[in-house]
Structure 1
Amino acid sequence: MSGEEDPAALEFTEEQKALIIKTIAENGCEIDEEGAQRLMPPLGIDTMIFSTVVSQLMADGLATMSLETEKLTLAPELCP
């Protein structure tokens, strides 16, 4: 590790990331804020972890956010 990581960046595990992806996939490959607030807390995923994972998925081109519908959609490679 370089020690130059953003101190505000929240760490998450690959298990948490996989659980978020699986949950979104089971929700029709998309999720909105209401769905996230309903589905994630029972899984032990808080808003900060969810937001961090979503940001990484979008940065990696594995999810897109529609400003029109305010829904996050998984890319076909994650949710064919």
Structure 2
Amino acid sequence: MRRHRERRNTFTKRAVKALLIIGVINTEIPYVLAAFGKETNEALAIAWITEILAVMVTYMCKSYFETKQERKQDLEDFINDKEE
């Protein structure tokens, strides 16, 4: 069971990393276009920044609640072992 959880965490970390890399690259595109004198769309950059923040907040919430649940389970296991 522990091994399955680690694999899921690894998959989640990989997905978040991929989304963040794509988000950062797409956020920079309007600024690169502006540097070359092309027409830019600032709304597109704002949308990608929002996407990056949404991914980060979601991942942080998932990690927080997962860690909280693991600690709760560890405490329950400790109490149960002590009672026996």
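Among the shown structures 1, 2, from which was the value 26 of relative contact order in percent (Cα under 8 Å, 6 or more apart) calculated? Numbers along the way, then the final one.
Numbers: 1: 34; 2: 26.
This value belongs to structure 2.
Determine which structure produced the value -33500 for helix-only ellipticity at 222 nm (-39500 (n - 2.57) for each DSSP H run of 4 or more, over all residues; to 500), calculated from the coordinates; the candidates are 1, 2.
Details: 1: -12500; 2: -33500.
It traces back to 2.
When volume of the Cα convex hull per residue in Å³ is compared over structures 1, 2, which one is greatest? Show your work: numbers first, answer last.
Working: 1: 107; 2: 72.
Going through 1, 2 one by one, volume of the Cα convex hull per residue in Å³ is largest in 1.
Can you rank 1, 2 by distance in nm of label points 7 Å out along Cα→Cβ at positions 44 and 60 and just name the one with the largest value?
That would be structure 2.
Taken together, the values in this text are just the output of simple stated rules run on the coordinates, not laboratory data. For clarity, every value in this text was computed on a predicted model and none was experimentally measured. Cβ atoms are built from the backbone, for glycine too; each structure is taken alone.
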